[in-house]
Structure 1
Amino acid sequence: MIALENKNFKNRIIIGSVLLVLIFCFFPFFFQTIEKREGMVLNDWLLNKLPALNVSIFIFITIWAIALLCIVRMAQQPAIFIVTLWGYVFLCLMRIASISLVALNAPKELRDLKDPISNFFYGASFVTKDLFFSGHTSTMFLFFFCLQKKTDKAFALLGSLVVGFLLLIQHVHYSIDVLAAPFFAYICYWLAKKTAKAIITI
């Protein structure tokens, strides 16, 4: 591919990948630290109206189906690859900042979310206080923004909405965590496009 022969493109891929690895190494320490602090318990009207059910398997299937689609498209189109990579780097950094600033305790009827892939990065114990904003929902919306084909975007948007709703059913997030996620995802997508703009046309 022509893009892979571009030195600036390769450099940004390498830098983005290194940053992501460093973030993943930092995550277990960060999440275990925030799990020990005390925060507010929100009186969430919407959450109070929803039943508390364990729907982990449906969340897991939906997330990783969309993730697999995005991986396939990234392999086919370097533009999608670099924007998704940097978008996720910005998303992780933004979550670290927002979770650090907004101390919340988990909803009272929380059901443990069983996602063996995502939970690998959380450390030794299950994490419940990584709340504002929802990482699962924002990642799904980031995929939606990065994908280019109309059918892909429609599939990703549907998956994003389903995951957001199921996370509320699982009671692992407050409604504000889920509702704010698309806005943060778009900001990260915009920043990622700016990062890639000098190299390739998005």
Structure 2
Amino acid sequence: MILAINGSYRDDGVTDQTIDVLKQALEGYGEHVEVVLLREYPIEFCLNCRECTQKPGLEPGKCVHHDAMQELINRIEIADAYILASPTNFGSVTAVFKRFMERLVPYAYWPWEMHAPQFRKNNLKKKKALLVSSSAAPGLLARLVFGTHGQLKMTAKVIGAKPVGTIFTGLVATSPQPTLSHRTLKKIRAKASALVN
């Protein structure tokens, strides 16, 4: 199972369209793809209490919140690969993706006497991740200047995944209802194979 985590705010925006094309391409390879829309997903903000980081081991810690994040962590754990997606807002991933990122702290072991956390999945065989983003700026410039790509990479690292490809679509704010070009569609379909080969 491939788990796609989508941090876009907009129905049928560039990120949704990209995920849809990836899903169709991956299903063509015989893969099952589950899509989580963070804009509809009921999770709370992290309290930064670090309760979930105190117990050692490879399994993610337990959060003090009793919301849907535990179910999402369960899905992350059983997934074979990931698509991590967020548009660029204010030079960063969206607020809903950032909230999700912060709730990944159970993947850290960080007892009070340690000065820095250890990622629980660091020494395990890495799963594959495809990183998806977009920006009003040109794609290459946005990747170099904004923090979105780095935040998606960090998310992959925390959950024990290795990025195997990036889809970064630029100049997406030139119309109120942008659509993907034929060139971009071809690129997206080609990148899908990185998750299955």
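Which structure, out of 1, 2, was helix-only ellipticity at 222 nm (-39500 (n - 2.57) for each DSSP H run of 4 or more, over all residues; to 500) calculated from, if the result is -23000? Derived from the structure labelled 1. Suppose you compute semi-axes √(5λ) of the Cα gyration tensor in Å, for residues 91-138 alone for every structure in 1, 2: which one lands on 17, 14, 10? For semi-axes √(5λ) of the Cα gyration tensor in Å, for residues 91-138 alone, the value 17, 14, 10 is produced by structure 1. In terms of relative contact order in percent (Cα under 8 Å, 6 or more apart), the structure with the greatest value among 1, 2 is 1. When mean count of other Cβ atoms within 10 Å over residues 59-66 is computed for each of 1, 2, which one produces 18.6? Traced to structure 1. For Cα Rg over 2.2 N^0.38 Å, for residues 11-50 alone, the highest value in the series 1, 2 is held by structure 1.
Every number in this text was worked out from the coordinates using simple rules, so none of it is lab data. Computed from a predicted model, the values in this text were never measured in an experiment. Cβ atoms are built from the backbone, for glycine too; each structure is taken alone.
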